[in-house]
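So, here's a batch of structures to check.
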Structure P
């Protein structure tokens, strides 16, 4: 039914003029458009927009599919009128050019089917179920309830508390013969939103201007970044696991790399609270490899079948390959990233380096520094962890209260303080930066508050983006066996970070 335009651009606006403007712009990204009439502030704005739509549809190029939605507040929408008013609006929308109407199950069940047929006329119906608290246990029963309401298509949109929840929603679409629309909502459901079309969902929704549902991506992200409309069962799926993950530029970097090398692959961000929840999704989603970030770099070791000797020695993994019959093999490319970034600026052998932090990223940095011949001091919030890491690399542990009296050739921050969106925080104070060079493993923002403090004191700096790019190119090559398109990866990451800095007045 929507074979050519299965990414549906959702258009919302508070006035008729806003909605008309957004509709025209949305057509640049998709020819299937959902009009959120319930977002219009008053019923007279709805009437004004529909009058405009009637004229516009007569003159407009054919091939556009319009879906009218006027969702009531009881079903998570903004329309405060009764069911009769809602149906009347949808009926007029059908007369004005909307070939489809989306009617929530709560409204559909309150009217005999004959009345719906009369009021909605020739417009085809999507009967939708929304649940914003969680995903009900019995989704097949929900689908049967939708089918009894007599629609042409059936939409299930629920908040996903786990990745397993999103898999259950995809399963409902998989057996629906393109008549089921699967919409996993929330951060946990984002990867499944991207994969929904591949799994058989009739449509995937994306924001044309305003985000209208939790976890909704933009049309540009769905089409250009993730290429959701081109994915199939042969597409190799990679991902990032962590919590949080929304700040990561990994999807931008790796998806750019896949496109540059013309590879049928996609890289998705998985917000993971429970590792077992994600690991159970490897087979159903066909995951071929994944990156690991906070807080799972050390915990994931317990779930691996084997591990690179260096990663095992470090005690932290940031890259996993899925081999054969779901065998998980771990690597650490953070090590490579730190070594490459620092050695371009300073000779490590014989240098004294302070490493601030003792987590997974810090462990990789500590082993890299030791391998490079540096004398390494570890400072961390928990002195016991600092001492344990110092012993592992033949370094020393140092208490924070001593930092103002010490001098180092290099200070490296390996804690997430100052990471987007909390860019105004710094893990260290200006008076503690007694060194020649400061490196921050945080890469977003590119110039963190820590680096700005160092620059004000005349200290050279290295952005974490250098490590991020180095470890990312190593990951790509481990997963694919193909040389990474480093120039393309660097260009897209730096371009994004520089745009953010200009927007924030830091450029």
Structure Q
């Protein structure tokens, strides 16, 4: 566009001063085609420039024929084709000529669509950038539904455009309106249409379940016909300019609270587009009687996913780990998640409930799950220790019974006896335990004292501390002791044989 003053100057110079088109273009530093366009708009037809012979002339029939078949073919591709056929001219002149002869598409005219009250709502997603939550960077999208007659808007922000969020948006919108439109109009997104062949449409089964619950008809627009849902497109532009522009996003909950207040105030009190004498709120009051009533219960739009529990008692869901009781390891469980909670089920039984995290790599734990695993591990270690003492130190059973009668700590005593077993051996410890039990000395220090006294009486050196690897296959090996007199007798017998 050029200023009106420049247009007036072009007309005056051509009509009064008798300047040529090229002279006007050069003096006003504008393109000569712009000068010709301004003159034609003012009813002045400038003389056509005399055609000069060009290297392209022999190839123009080919160019015209090719553009007739393929009107969107690029000038660069056409240039390559004519070069292969012998054209030796420059590219700039060729591109200029192609622009002049390329067929212009016929502008399409659109009818203004009018809808009846309560008849239709239009639905779409609006991409709003990304939101940082802990270590995760989540896509932020706005679910937008607008009633076509009254132009009442509902907006709810979600972290992603998954089908579950698409369904949640419908449920929240219907609850906000307090009613349901007869038809919901969609683009051909996967949450609505899985596959389409002309008029044969394969709807998403979850959307059909939602439509059946609320008794509305899902209807997609024609392919590449976004103009058919122009009301929601304009509502999204209005959302961006009147609400999102210049707004600092703190967190998702705050943003949704703000947009809900905006929808109930500014967006409802504005004039209804197309019916300037009414506000959106007044048009909605007129439309309300024509909308369908809500069913008795809301549609369950929770996410459901089968998950495998590995060797650790956690399940992975939406980039985070959630704990389960340790008895469910190596099982396949079901996750049932809303925007607030994550429930984990074994069949129909809920085995864990957690607050949902939208972070990345977070480990969400129930303290009872961790404590249960720790207790089970401790009990297992204690059981292995008791089993080893049962075989190596038989007298320990009587001592444990006496200790239990007193209310003593069997676990601590088990650990103490295992350490003494490694240091003094099974035979010495068995004798010391018998003596200590008979004397009623049921603690480690008393048994240690008996062991030291026996070693002193036998003129034995102090025990050498043996450090075994932390491997139950080594630590839990039971070696049965034998009387040393047998080895002495075997040794004497062998010597006598050799002497004789």
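Bear in mind that the values in this text are calculations on the coordinates, not laboratory data. This structure is a prediction, so every number in the text was calculated from the model and none was measured. Cβ atoms are built from the backbone, for glycine too; each structure is taken alone.
So here's what we get for this one:
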quantity: For distance in nm of label points 7 Å out along Cα→Cβ at positions 158 and 246 computed as 3.1, the structure of P, Q it came from; calculated: Q
quantity: Which of P, Q leads on distance in nm of label points 7 Å out along Cα→Cβ at positions 14 and 414, largest value; calculated: Q
quantity: For distance in nm of label points 7 Å out along Cα→Cβ at positions 22 and 366 computed as 8.8, the structure of P, Q it came from; calculated: Q
quantity: Among P, Q, structure where distance in nm of label points 7 Å out along Cα→Cβ at positions 206 and 446 as derived comes to 6.8; calculated: Q
quantity: helix-only ellipticity at 222 nm (-39500 (n - 2.57) for each DSSP H run of 4 or more, over all residues; to 500) from the coordinates reads -13500; which among P, Q; calculated: Q
quantity: Top of P, Q by distance in nm of label points 7 Å out along Cα→Cβ at positions 46 and 398, largest first; calculated: Q
quantity: Origin of the derived value 47, 34, 31 (Cα extents along the principal axes in Å, for residues 326-453 alone; candidates P, Q); calculated: P
quantity: For P(r) over Cα pairs in 10 Å bins from 0, in percent computed as 4, 18, 25, 21, 16, 11, 5, 1, 0, the structure of P, Q it came from; calculated: P
quantity: Label whose coordinates, when Cα extents along the principal axes in Å, for residues 174-293 alone is calculated, return 36, 33, 31 (choices P, Q); calculated: P
quantity: Distance in nm of label points 7 Å out along Cα→Cβ at positions 150 and 230 derived as 2.3 - corresponding label from P, Q; calculated: Q
